[in-house]
Structure I
Amino acid sequence: MQVAYTFDAGPNAVLIARDRKTAALLLQKLLYYFPPQDKDLSSYLVGDKSILTDAGLHSIEDVEALPAPPEIKIHDQKFKGDVSYFICSRLGAGPKVVTDESQVLLNSITGLPNGV
């Protein structure tokens, strides 16, 4: 499985999978290592929750039953509660040229945000 990663301006890792199948496998591995602290799986995953179905995860019991990834050497090494939540989303269409001045976010003369 190949996944790209980067970090945002803070401590958050951004992981990018090439397709939905890879994203589902990645989510399984992440949830194996970083299971939620409580039993509420739906609040642990924010955004596109349909990925849970693709990963075969419908309840916390499914997460607890995940097999250890084949590359793992120590099978009981889990970090329950170390991750606050996961955000699952898709890449958008990318930048767009906005010609309607009422819709732009930056002042085209000053470069500052509108309303400043």
Structure II
Amino acid sequence: MNREKLVKLIETLIRTHSPCGNEKEIDGLLMAEFRKHCPRVWQDPAGNVIGLIPGPKKAKRGPMAIGTHKDEIGMIVKRVEEDGRVTLESTGGSQAWIYGEGAIDILGDKGIVTGVLSFGAR
């Protein structure tokens, strides 16, 4: 994989929704990408996506595993004000102020709404 393709893949992974407990979107992407490079791909009962690339039978080194988190810390909409402002409740032990101000995606049953994370009366 060349640098340009790698950067594009990383951008896609970063932009893929994966809030804790709702990782279906990232699971599909990971399974598809792993299938391009791994002869065996599966998802275990805990939801981990695993790709196996067998090494040579007489390898001088032992097996290697690479792991990472696939989910992201999300927030739950606590209240929607009449003017459209949304109050969020943190999940996963994080606080909204840690992320700073900026664009966010609000995932709903009927679609995705783009919002702006801000603090106080602005």
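Every number in this text was worked out from the coordinates using simple rules, so none of it is lab data. What you see is a predicted model, and the numbers here were worked out from it, not measured in a lab. Cβ atoms are built from the backbone, for glycine too; each structure is taken alone.
Assorted remarks:
- Structures compared: I, II; top value of Rg/Rh (Cα atoms, Kirkwood Rh), for residues 8-71 alone, i.e. the largest, recorded for II.
- Comparison of I, II by relative contact order in percent (Cα under 8 Å, 6 or more apart) - largest value held by: I
- Origin of the value 2.0, where distance in nm of label points 7 Å out along Cα→Cβ at positions 24 and 80 was derived from one of I, II: II
- Given 61 for percent of Cα pairs over 19 Å apart, calculated: source structure among I, II: II
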